[in-house]
1. Hey, semi-axes √(5λ) of the Cα gyration tensor in Å derived from one of 1, 2, 3 reads 26, 23, 15; which structure?
2. For which of the structures 1, 2, 3 does the calculation of helix-only ellipticity at 222 nm (-39500 (n - 2.57) for each DSSP H run of 4 or more, over all residues; to 500) return -15000?
3. Taking relative contact order in percent (Cα under 8 Å, 6 or more apart) for each of 1, 2, 3, which is largest?
4. Just checking, which of 1, 2, 3 has the largest value of distance in nm of label points 7 Å out along Cα→Cβ at positions 28 and 84?
5. Given that distance in nm of label points 7 Å out along Cα→Cβ at positions 124 and 204, derived from a single structure, equals 1.6, which label among 1, 2, 3 identifies that structure?
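Laboratory data are not the source of any read-out in this text; all were calculated from the coordinates shown. Treat the numbers as computed from the prediction; the structure is a model and nothing was measured. Cβ atoms are built from the backbone, for glycine too; each structure is taken alone.
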Structure 1
């Protein structure tokens with residue numbers, strides 16, 4: 001996955017989940033943050049950030065904040081839309097005979113439905129941007145939607161589907177993702193229940209540059 005026109009900026013502050021103030025060429029710009037998570041350990045004053053320039057002249061904000069540089073780690077992609085895009089690219093290189101994004105199952109919309117011969121698969125994708133001492137953690141903010149999807153996958157696994165939850169690590173050098181029970185204990189419990197029901201957990205490492213992200 002490759003971004004179009006990007007520029008560098010310097011993070012100043014984040015008034016709310018959706019916007020941030022970033023210095024660009026000496027001007028304090030209001031930019032859209034493509035991640036509603038907390039990202040508190042990333043979006044620090046003076047942090048170097050990557051912005052994608054919007055090609056929509058009607059938008060209120062002309063930049064999207066998509067990446068931030070973290071000391072001793074490198075570039076971290078914080079675009080919450082990126083994980084599904086890179087997983088789709090990755091799945092298309094596997095030997096599935098059908099790949100269908102945004103698949104309704106039960107009361108949930110699961111990220112991907114796949115087929116391989118007679119086998120049916122469901123995959124839920126989670127982007128990981130939180131790193132502590134070389135370990136990735138998810139989520140960085142409570143996610144009732146995430147808990148709901150895990151429980152739906154557990155039911156699907158018991159119904160005969162092959163189910164996966166795929167953690168896409170949006171930074172380099174991280175090979176393990178753990179549930180962030182300190183932030184959302186229920187997510188950790190739901191993940192344990194899903195694994196017990198047969199849901200497989202994937203940790204998908206990525207190559208991350210200023211303007212690209214791809215699964216190894």
Structure 2
């Protein structure tokens with residue numbers, strides 16, 4: 001498995017790195033675990049909301065770059081300390097194995113967090129960010145998982161809130177208010193809030209160990 005570490009110099013360049021990882025996954029699975037730049041990534045449904053422009057302004061006024069993503073549901077935020085992961089693997093049939101991949105990744109992420117002293121449960125509290133059926137919680141939602149499948153590649157991605165639940169709540173509260181989506185600040189959890197380490201580095205290390213098999217490491221240079 002090819003494992004990519006680090007991030008590119010800008011949010012746009014960083015997205016290109018993940019796109020390249022996906023496009024090169026023809027025969028060999030690939031994994032990336034990193035800390036994205038300070039961004040708010042909106043889903044396609046957000047862009048059709050009447051309050052979308054207000055939501056983007058709320059994010060930019062708080063120092064976040066805004067992006068639109070093709071995978072996942074509602075808006076998610078990355079503070080610069082938030083952890084993201086993406087695993088791409090070849091598939092023979094796009095319509096099969098979707099739930100099995102969700103289950104496998106959720107189990108692996110749960111095992112990684114357990115190694116850090118955090119026991120998560122499936123599901124999420126009411127008013128969680130990016131509400132969906134593939135979430136893990138402990139003292140609030142701290143993991144969200146999404147999946148996109150195309151003809152030859154399945155892409156399973158996710159967010160793990162390491163230590164920055166208060167910062168996420170600060171930006172997502174006005175963003176979700178503008179989009180008129182229910183949101184509860186206290187529904188945002190984190191590894192640190194659940195009793196785990198307050199440093200994102202051990203979180204990334206644990207995730208990489210749980211999600212990668214026979215890794216071949218390559219680094220992204222941030223300039």
Structure 3
């Protein structure tokens with residue numbers, strides 16, 4: 001059994017997409033960021049950086065004691081290795097998928113996250129910061145759009161690279177990104193949105209934190 005400590009942020013949805021794809025047995029454990037539950041001592045034991053998501057695998061593949069993992073990219077990689085799914089087995093394919101996973105972790109997520117912060121959470125509107133992070137998010141969308149030219153998915157078949165980036169495209173309206181400017185992303189986005197596992201993941205998220213109160 002797996003415990004996924006979750007809230008309805010782009011990073012939170014990444015491992016939820018994976019777990020739904022493999023139809024894993026898991027418990028979804030809400031961590032309400034609006035109530036600062038990410039700072040609870042019990043949560044910090046498994047996520048010392050006080051960020052969601054975090055995962056506890058109570059039945060590791062190796063048969064060891066429970067394993068706790070934080071950082072969404074590390075969780076995706078762990079689940080892929082545990083299940084043998086959604087990550088190519090050959091060295092070239094694996095490295096290609098991991099490069100794009102780390103691209104999202106080091107680029108698209110942080111830059112888009114900064115735009116969200118300065119747009120919705122900063123105590124005052126700072127035009128320089130807003131323009132800087134909007135432009136950088138646009139640039140990264142352009143990188144992804146170019147990558148998807150002539151490809152169904154980011155790295156071969158559907159993989160953890162796609163699961164990492166997709167939630168940050170779900171948020172495109174809040175990021176002030178028009179998908180009509182990125183036709184390859186738009187096609188890819190709708191393909192993933194229609195996957196049954198994607199539908200189930202977002203339904204479960206909305207049941208925990210309805211869209212009216214999402215941030």
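1. Values: 1: 32, 19, 15; 2: 25, 20, 18; 3: 26, 23, 15.
Attributed to the structure labelled 3.
2. Working: 1: -5500; 2: -10000; 3: -15000.
Traced to structure 3.
3. Working: 1: 17; 2: 28; 3: 23.
Sorting by relative contact order in percent (Cα under 8 Å, 6 or more apart) in descending order puts 2 first.
4. On the way: 1: 3.5; 2: 2.3; 3: 2.9.
Top value of distance in nm of label points 7 Å out along Cα→Cβ at positions 28 and 84 goes to structure 1.
5. Values: 1: 1.6; 2: 2.4; 3: 4.4.
Comparing all candidates, it corresponds to 1.
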